[in-house]
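Below, each structure is written out as structure tokens.
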Structure I
Amino acid sequence: MARRSASPELTALAARLVVEEGLEYGPAKRRAARELGRNGRRDELPDNDELEDEVRAYLALFCADTQPAELRALRGVALAWMRRLPAFRPHLTGAAWRGTATRLSSVQIELYCDDPKSAEIELLNLGIGYDVASGSGPRGEPVDILVIDAPCPELGEPVTLCLKVLDADDLRGGLKPDARGRTDRGDDRALQRLLDSKDSHE
């Protein structure tokens, strides 16, 4: 049975929450459903591809004069941090990788570690303060997220850097393209290519 599409109204509201409030897709979809009086059943919510298409349309319509520079600034922060932590094979993911980030978006980097505590030890050795949050790993298991207020001179304010600590073996299947031929993450070389490209707004 084919999945029915979410209502355009719900998808549009979720996209606005992503862009204007910096929400991740899951929380944005659930909040949009609540605000519209829907029960938020999975079959009523847009899938991530639908929502991303709407986010891109919203950015093009309302943020075309500011978002490309903000995206580039966040990618620059990501690249600098990825190069500070090479031992953990860092990969950028999320909005900054997919090209939909604004200054409100967090910078999401995945670290692939043989020892889950090694990333924390490295940050302590570097004198970097962080908070620890929890998220879901590739198999739905809880994993640590190390959260840092990272300076961003281009934006004139710090941005939220989220380092998700994953098992070293998780990288094996993490680079497969999705149904549209896009990858969900990239290493520092892939990110540098985006920054070097004439149109890095992608």
Structure II
Amino acid sequence: MTPMDTLASEISAVAARMVVEEGLEYGPAKRRAVKQLGLTGRTALPGNDEVEEAVLEYISIFCAETQPQELRALRQLALIWMERMAAFRPHLGGAVWRGTATRLSDIYIQLFCDDSKSAEIALIDFRVKYVPRTVKGFHGDDVDALSVHSYCEGLGEEVGVHLLIYDFDDLRGALKPDSKGRTPRGDMAAARNLLHDAVL
């Protein structure tokens, strides 16, 4: 292992702890890990795949008894929201989809709308309080999102649910596999399968 590989592993390990223990997203966690390790801002950051491997390792060592139940509770809540927003072709992404989520993780659901305002109108009709904001989308670009706090029965507390608004045309590229051949998000049927498979 080269010194560069060792450094990337060290950054990934520190970032993984922040992801699991503080609920940070990968990007902010990597940048904070660099600062915490006393490295310069120009230090090459590990890829998300490396951080994800470190997260899975951290969970297996420190959270093996609690994380599966927490993940299941978040997936159940995600499915409730996907069913509620079914008209907008919801797809589950992020840590809840990938299986690395803990009770500190937020839920990210991507909506593919013919009209960008229609999802907002639906929330108003449901009398759901939401906050419009901008988050990083699946191409790394800024995307409009509607953020709500939703009570998660399985966790006994409120969880952040972020509904990311995409154009309907973006759906075509949304299921393109990543470098490891994994689907980066899933529709309602796929989300149900995750819950069903976890029970078996």
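Coordinate-derived values only; no laboratory data. Just so we're clear, the structure is a prediction, and the values are computed from it rather than from any experiment. Cβ atoms are built from the backbone, for glycine too; each structure is taken alone.
Tell me which structure, out of I, II, gives 3.1 once distance in nm of label points 7 Å out along Cα→Cβ at positions 42 and 82 is calculated. Source structure for this number: I. The value -12000 for helix-only ellipticity at 222 nm (-39500 (n - 2.57) for each DSSP H run of 4 or more, over all residues; to 500) was derived from one model only; which of I, II is it? Structure I accounts for this read-out.
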